[in-house]
Structure formats: structure tokens, C-alpha cells
1. Going by Cα Rg over 2.2 N^0.38 Å, which of structures P, Q comes out largest?
2. For Kirkwood radius over Cα pairs in Å, for residues 58-153 alone, which structure out of P, Q has the highest calculated value?
3. When Rg/Rh (Cα atoms, Kirkwood Rh), for residues 18-97 alone is computed for each of P, Q, which one produces 1.09?
4. Quick one: helix-only ellipticity at 222 nm (-39500 (n - 2.57) for each DSSP H run of 4 or more, over all residues; to 500) came out at -6000 when computed from one of P, Q, so which one is it?
5. Output the label of whichever structure in P, Q has the greatest value of distance in nm of label points 7 Å out along Cα→Cβ at positions 34 and 138.
6. Comparing FRET efficiency 1/(1 + (r/R0)^6) of positions 50 and 122 (r between Cβ atoms, R0 = 41 Å, to 0.05) across P, Q, which is largest?
Structure P
Amino acid sequence: MHEFTMAVLVKNKYGVLNRVTSMFRRRRFNIRSLSVSETETDEFSRITVTSFGDDTEKRQLADQLSKLEDVCVVRELTAKDSVGFELLLIKIRNDPENRPAVRDTADSYGAETVDYTRDSVILKLTGSTRRISAFIDLMRDFSILEICRTGVASLERGNTTIRQVKI
């Protein structure tokens with residue numbers, strides 16, 4: 001089993017997200033990350049899902065998703081042919097004795113301070129899932145109060161779009 005990312009272009013209608021995620025559930029895929037938003041037109045939404053599975057199960061899932069009424073396109077995105085990033089917000093206890101180490105770790109990853117209070121610091125970091133996870137692992141040496149991750153947002157490289165429109 002390996003991790004994979006799928007982009008699903010759907011009609012922007014009520015209930016479509018539920019039907020898509022239900023297909024993952026019925027096929028026994030655990031969704032690791034999920035991001036959804038409108039696209040360049042409000043007619044469509046893009047669902048980006050990261051999950052685990054073998055190639056046969058993944059193909060079957062893509063075939064089943066393609067059969068759903070409001071699904072327009074299903075595409076697997078690989079690291080070779082796409083660019084993907086995730087956003088992390090992490091709240092750390094603002095202990096005076098750990099402050100320099102937290103700042104040094106944040107600086108080494110290029111994390112930005114987006115909120116600073118006497119009691120806590122919220123840092124923002126964008127990057128690959130692997131980079132975000134590595135940063136969180138380092139921050140576990142401090143008092144993590146809360147974590148929020150967006151899930152992967154990903155686009156194919158080059159002039160191909162999910163709707164196969166050449167630019």
C-alpha cells in the first residue's frame with residue numbers, strides 16, 4: 001500500500017462532497033487529507049484527496065468515482081507531474097525558557113509568526129506533507145497546544161489542466 005493523491009473535478013452542487021467521500025468509505029479507503037474549493041469558475045469545485053491503497057484498489061476507486069453523476073474528471077496526481085502544498089497552523093505554549101529554541105526551529109523551516117501573546121505563539125508554515133510532518137515532530141519537544149492542517153492543494157505541472165485545456 002502506498003499514499004496517493006487524487007484530484008476530482010465535480011459540479012458545484014449540494015451533496016456532491018458527501019457522495020464522493022462516501023465512495024471512499026464504501027471502498028474502505030481512509031482519507032488522510034481532504035481539501036475542497038471552487039475553481040476558476042463557480043460552476044465547478046475541485047476535491048483533492050490523499051489516501052492509501054494499492055494500484056488495483058486505487059484504479060477501482062477512480063472508476064467508481066467517474067461513474068458518479070456530478071463527477072466530471074478524476075485524476076491521480078503524482079509528485080513527478082504535480083505541485084502540491086499544505087498549510088499548517090500550530091499553536092505553541094510561549095514559555096520564556098523555550099522561546100529561543102522555538103524561534104530557531106521556526107526560522108530554520110521558514111515558518112511565520114502569525115499571532116503572539118504572552119501565553120502562546122501561532123506559527124504558519126506551507127510546504128509538502130513530509131516537510132510539515134517533520135516540522136511538527138520537531139515542535140513536539142515543546143508544548144503544542146493545537147494543530148490545524150489544511151490538507152494538500154495540488155495542481156498538475158505544465159500546460160495541462162484537470163479539464164485537459166491547453167494554455
Structure Q
Amino acid sequence: MMPAFGIDKPYPGPFIEREDLLVVLRQRTPEQMAAFYEARGFPGAAIERIKASCFVTVHMENRGHDVIWLDTALWTFTSKGKPLERFDRSYWDSQWDSIKLRQASRSTFGWTQLPALRDLQPDEPVGGNLVFPGNTERFDMTLNLPTGADRQGKPITLEFRDVECLQEVEAE
């Protein structure tokens with residue numbers, strides 16, 4: 001099996017590796033995200049909204065023999081003990097509507113987001129971004145992952161603590 005992101009261990013961010021599952025988080029700076037979308041023709045108004053957000057890229061690999069379900073509605077995010085808002089598809093749809101973002105850019109942005117719900121078959125990877133408010137400092141994530149073709153298998157619960165939202169680096 002190929003290693004995550006095409007690199008060997010250690011992985012480029014917080015990770016949980018089990019016999020049946022690998023989850024790697026990769027934090028991105030607002031400047032990194034802006035450069036990615038600027039290179040794909042996003043207008044300035046969209047780039048400003050992107051730069052005002054916190055992006056965490058999630059990579060998951062099902063290394064087991066059973067189906068694992070990614071269902072972000074079952075995940076929790078907290079910062080300083082309080083629920084943390086995640087910018088989901090409806091949030092971004094309203095942002096894009098307000099600036100009349102063209103459909104091609106909307107599709108590109110949607111393609112880069114972690115799917116909200118999908119099955120992960122054995123030996124299958126999936127990845128994408130989770131997005132939070134840009135003023136988020138550190139936060140915790142609890143991933144509840146149903147298993148089995150019918151979602152009735154033994155659930156998997158993973159916890160990431162003290163995940164950092166990267167900020168811009170001050171120029172010296």
C-alpha cells in the first residue's frame with residue numbers, strides 16, 4: 001500500500017495510525033490556500049473569504065476489511081471547551097452567492113472539500129478540507145466513524161487534541 005501523501009513516515013501533521021485505518025491532518029496557512037485557489041482563477045473577493053478561514057486537510061485510508069463510514073455530522077469540534085463552528089457546504093454556497101462566484105470556481109472549491117458523507121471501502125483513501133473560522137486558535141476533534149456495509153458494525157472513535165489553525169507568518 002502506498003504511504004499517505006506519497007511520503008514515508010513520519011506523516012506531515014497529526015495522525016492516528018491503526019491496523020484498519022490511517023487518518024492524517026495537515027494544517028494549511030491562509031496564504032497557502034489563497035495561492036492554491038488564485039492559481040485556479042478565483043477572483044479577489046473569493047480569495048479574501050478563503051484567507052479569512054482556517055483550513056485543515058484530512059487524509060483517510062481504510063486499511064481494514066470492512067466498510068468505514070465518513071459522516072461529518074457525527075464528528076465534533078470544540079475550542080476551549082465550546083462547540084466550534086465548521087464552515088460546511090451551505091455556508092460556502094451563501095458566500096459564493098453573495099459575490100456571484102462562477103460555477104466553475106464553485107465546482108473546484110467543492111471538489112477540494114472533505115465529503116460530508118460517504119462510505120470508505122477496504123483499501124480506499126479519501127481526502128479533502130475541513131474549514132473553520134480564521135480566528136480559531138487550537139481545537140479538538142472527535143471523529144465517530146460507523147462501520148459495516150449497513151453502518152451497524154462496531155463504531156470507531158478517534159480523537160485529535162490541540163489541533164492548530166495556522167496563521168500568516170509575520171514578515172521580518
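Coordinate-derived values only; no laboratory data. All figures in this text were calculated on a predicted structure; none of them were measured in a lab. Cβ atoms are built from the backbone, for glycine too; each structure is taken alone.
1. Comparing P, Q, the top value of Cα Rg over 2.2 N^0.38 Å belongs to P.
2. Numbers: P: 15.4; Q: 15.0.
Going through P, Q one by one, Kirkwood radius over Cα pairs in Å, for residues 58-153 alone peaks for structure P.
3. Values: P: 1.09; Q: 1.04.
Derived from the structure labelled P.
4. Answer by label: Q.
5. On the way: P: 3.1; Q: 2.6.
Largest value of distance in nm of label points 7 Å out along Cα→Cβ at positions 34 and 138: P.
6. Largest one: structure P.
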